[in-house]
Structure formats: C-alpha cells, structure tokens
Structure I
Amino acid sequence: MSTITLLPATPEDTEHPHVVRVEGVPMLRGTRLAVRLVAQLHRAGDSVDDILQAYPHLAPAVIHDAISYYLDHRAELEQEIAAHRIEAVLARVGGTMDERGFITFDAPPSNA
C-alpha cells in the first residue's frame, strides 16, 4: 500500500507585509485566517480594537494591514465574501435552510 503525503501550499508574498496568498486566497501571514474574515468584521463596523478582542493573538498592525489589503483589493474580496455566504454555499452543495435556521440537504440520486 502506498502513502500519499500532502505538502502544505507555499505562501506567496503580496505587497502587504502581513498578507500572503495561499492557493490564491489572501491570508494573514502565519495564521489560517482569511483576510475576508477581517474585512467582514470591518464592513460590519467593528473597530480594530473589537477585532483584536476576537483575535487577541494578532497584533494591531496585522489587522490594519488586512483592512488596507481589503481596501486595495475590494472587488476581489467582495467576490470572495459573496462566494462564502451561507446562501451561496448551500446552493453549491444542494442544501436549503428553513426559517428556523435548520439546514437540510437534497437526497442523493438513487442508483436504481
């Protein structure tokens, strides 16, 4: 039996010191946090201090750089945010959410 070893993707530097691209996705350097998460908080009106309370392991400079990256690449990140909205994800995977927030998935096709 053979073993497959998956190597982690190599981060690609960007023009922002605290932002790298991992498989095309802008991420905070040294973390697994996508820039879109910080951008969503910023768009919702959260301050840098609010974001730091949610992510206390990050430095203020990292949050400021993520917001700067979002502002420099707004169209790209807005598309990424839209693609990760619950409605878009459910549409891709064949799920629905009812008015109470319960998610169900379409039954797989039978092999009859």
Structure II
Amino acid sequence: MATLLRTGIIGLKDWLYWVGVPVGSLRCEYSWPRQTLKHIILLCPLRTSQEVILLAAGIENYNTLLLIQKGLKAATRWLIGQNVLDQFQVAKEIVIESKGASNRRPLITLQE
C-alpha cells in the first residue's frame, strides 16, 4: 500500500487516464482538473474529514504524510473509509465484519 500511495499509481482517474483506461476524463467528480491522491486528501470537497489524516499522523505537512508509517496508516484507513477506490471495498468489508466478530473463534495458524 505504501508504494501505491507514494507513487500515485493507485487507481485514481489521473493515473488511469494516463495509462489508457477509458475513464473519460482525468478530472475529479468535483471538476478539479486532475483526480490525484493529493487532491483527494487535501482539497476535494466531496470527501469528509481530511484533517483527521494529518491529526492521526501527528503532522501538519502532506509531503511528510506519505514518508512516515503513522502517516501511511492514517491515509490508508481514511481512503478505505471514503470509498474512493473500488479495489479497497473488500478491505472495508473485512474491517466492518471483524468488528462484529468478537464472539467468533480466531482462525487457526497453519504450521509449516
């Protein structure tokens, strides 16, 4: 996930457009010229609680956000919660399901 966030090769319209995926336009749904990770995290009015990412990471700078583990975790959790990327829908469903699974027995660890 760190590599996806740091490179921006993560499935937002900007990248998909440049690699030839027929997304129509590289514009954000809000009509921002490019739907990039930086736009989604800092500027997009269609997203909520962007400030939570920086607060959770304990930083004030976007450029530092993706350099530290705490920032990567905060950005990942936020992105999954925002439903920005379809490929992380399963991850969100697993988190939701695991919160209600406190009565279930844990999976057995396989031995080599």
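Which of I, II yields -0.58, -1.25 for log10 I(q)/I(0) by the Debye sum over Cα atoms at q = 0.12, 0.24 Å⁻¹, as computed? All intermediate terms of the calculation are to be shown ahead of the outcome.
Working: I: -0.58, -1.25; II: -0.50, -1.39.
The correct label is I.
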Query raised in the report: mean count of other Cβ atoms within 10 Å over residues 21-28 computed as 13.5: which structure among I, II?
Result: II
Query raised in the report: Between structures I, II, where is distance in nm of label points 7 Å out along Cα→Cβ at positions 29 and 77 highest?
Result: II
Query raised in the report: Which structure, out of I, II, was distance in nm of label points 7 Å out along Cα→Cβ at positions 13 and 93 derived from, given a value of 2.6?
Result: II
**Report entry** For FRET efficiency 1/(1 + (r/R0)^6) of positions 53 and 85 (r between Cβ atoms, R0 = 25 Å, to 0.05) computed as 0.95, the structure of I, II it came from
**Finding:** II
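Read-outs throughout are calculated quantities, based only on the coordinates presented, and are distinct from any laboratory measurement. It should be emphasised that the depicted structure is a prediction, and the values quoted were computed from it without experimental measurement. Cβ atoms are built from the backbone, for glycine too; each structure is taken alone.
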